[in-house]
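Please treat every number below as a calculation from the coordinates, not as lab data. Values in this document were obtained by computation on a predicted structure and should not be read as measured data. Cβ atoms are built from the backbone, for glycine too; each structure is taken alone.
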Structure 1
Amino acid sequence: MTGHTDVEVFIGLDVGKGEHHAVALDRAGTRLFDKPLPNDETRLRTLIDELRGRGPVLLVVDQPATIGALPVAVAQAAGALVGYLPGLAMRRIADLHPGEAKTDARDALIIAETARTMPHTLRSIQVADEQIAELSMLCGFDDDLAGQIVQASNRIRGLLTQIHPALERVIGPKLDHPATLDLLQHYPTPAAMTAAGEKRLGNRLIKLAPRKGREWAGELIQALRQQTVVVLGTNAAGTVLPRLAEQLAGLRQQREDVAAEVEQLVAAHPLHPVLTSMPGVGVRTAARLLTEITGKAFPTAGHLAAYAGLAPVTRRSGSSIRGEHPSRRGNKTLKRAMFLSAFAALRDPESRAYHDRKIAQGKRHNQALIALARRRSDVLYAMLRDGTLYEVPARTQPVAA
């Protein structure tokens, strides 16, 4: 972290929801402050202003987002340097200090002492770009909505499987279509669907699925004929299913609304043309790349791959080498975005050819996707470094016999 040589006061902050613990040290290691500190702007600013009388201040937190966001913002507004001590580094450094008890005061002291003596372990926190900050919040909300959508879908499929398995086999795979959710809100039980008949079901479905509505209605009637008994709990399911369908439809609409806002922010960012020129990078992936990569310095493509958890790890002990294995470390959000992007890129001929070559070498599908994601990470690094658009690699011409 730059600027460390000018710092005279090092504040370690173990952040908490309602109260932090702060420890401040001077350059010689003398303890200047060691008390709990409310998560309040006035108290935070007062402490920083008092300590700034001794010289430049560096505030280091163990969590820069969520509950640590206010201290970071207050310190930046007060003109102090701000740093972040990653969790893995924190745990390793804690092992070097005496004692096994984990307390807020001890953690804050370790953070402050690390900032004073091992500045290379810190990561700098710059004043967040407004677009990136908004994207980060929207992407987090989008993740929450996606999880709730999965839960609601599974709940609907579970209830349908309980009361009528044949009906679930028809409806379950189509729950992502608004016509199916609309149908469940109006005809939530097998008896209601049977009473409506194929024509009325079809008329309902074609409102939102004009090309497939009639066909789906026929499939529903065939499924309904496969079961004549009424399972216990069917009446209650008729009360729950329409509400779940309405909830799921609402969640999907919210996610579409969030996606529209994300798209506007991504489109306005200078790196939008660069990122979206790569096959398999859509709006959501571009947003994730911006939030997880922007503002971070990666000396080489290998550093970016390691940060994303895409660099293979060699397990070696003495003379025993057990080959390379996928890394379990790295930024899991970025890794997932790169993995899904690689999967989407299989429609691209060059990406598919690379994937198929890995399969021919004996790799499994997921291993081939990870390899493709790593290759794309290297390309992405060069694109961001040079500000250039994605270029299709030149095809090698076959040598004439």
Structure 2
Amino acid sequence: MKSDVSEARITPAGFLREESALLIGLATVAAFQFGGDAWLVDLADPIVGALLFLWLFGAVLWASFGVVRHADTLAELLGEPYGTLILTVSVIGIEVSLIVAVMLSGDSAPTLARDTMFAVLMIVLNGLVGAALLFGGLRHSTQDYNLEGARAFLAVLFPLATLALVLPRFTVSTPDPTYAPLQAAFFAISTTLMYLVFLGIQTIRHRAFFEQPARPDDNPGRVAEHSVDHGSHRPIRSGPYHAILLILTLLPIILLSKRVAKLVNFGIVGIGAPAALGGVLIALLILTPESMAAVKAARANRLQRSVNLLLGSALASIGMTVPAVLAIGLIIDEPVPLGLDDASIVMLFLTLFTSAMTFGGTRTSVLQGAVHLVLFLVYVILIFNP
């Protein structure tokens, strides 16, 4: 059910309080745009580098919460599945913007796209799915969701993940785990078309697949308690207001993304950490606000919203990122390494198989959550001890 729109007049003080994420992001952009970029030229001092990283990471993370707040409010205004779709596309749009900004800047991070996509899949399908099912199961024993919707997500996610992250490892047109130009163009177009077809299924033809199954104890007059907004007491404005502010709050994230990636890459090289850790940090930055929404929805016994958010994020990460990075690679004439190594391929297939088993019935419990969390811990261990 749609939420009531607050008619309270927006005062300047109220706007400053409600849109602090936007203002902090714009202030950080201004600071770096007008002289602050000189701080990133010489990062020999690790303390300075760490402070700059904390500043930028915090500003982008806070802006991400602002994006999610507006997207989640639109979710209440528009209902499912449009609400979670807006939230998912907004969050993954941050990922795409960051990766594309790094590619266009020419910074040395050739595997950032692959590492980030794989990290998103592992964090979402194992860490966040496991946490949502565990906390939801502890509170409600078993939980219902719409089986047709989960199957639709997985039916598209399986082939897209394999084509994006596994097949490039075995093609022979190039010596590296990349696609040749013709292959890159074909897979960019086919991935886009497949994702658009899925969106048509989700929003038009089979919208009911992605709605929470009715329960006997449901109260139609109760507004869903699923907002992640850390300031949920703030009034809900009109749809156009939140849509415009969502876009405006995204802008500082896009403008700061290249700088964040540069500091991440510098820090990883400086401490001798595995290169894959960069993708994990970027994925955590992207997914932190949305993860709170998914876990909160599961605890509120609205598992379908968690399924829409989590499986939707995993699918959007592939469906939006792959076409973008392949297109940029063709434009700048730079092949994009996408193929995973052997251990990562095993983890990907195990994760997809386990996800199919988890969402193969109409109820979930603590057991499935524990299994996914174990797989997530395996992934973390393999990063540092492959």
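Source structure of the calculated read-out (distance in nm of label points 7 Å out along Cα→Cβ at positions 311 and 359, 3.0) within 1, 2: 1. A value of 38 for relative contact order in percent (Cα under 8 Å, 6 or more apart), calculated from one of 1, 2, originates in structure 2. helix-only ellipticity at 222 nm (-39500 (n - 2.57) for each DSSP H run of 4 or more, over all residues; to 500) was computed and gave -23500; which structure, 1, 2, did it come from? The structure behind it is 2.
Structures 1, 2 were shown, and Cα extents along the principal axes in Å at 83, 71, 48 was computed from 1. Structures 1, 2 were compared on mean count of other Cβ atoms within 10 Å over residues 167-174, and the highest value belongs to 1.
One of 1, 2 was used to compute FRET efficiency 1/(1 + (r/R0)^6) of positions 63 and 191 (r between Cβ atoms, R0 = 35 Å, to 0.05), and the answer was 0.80. Which one was it? Structure of origin is 2.
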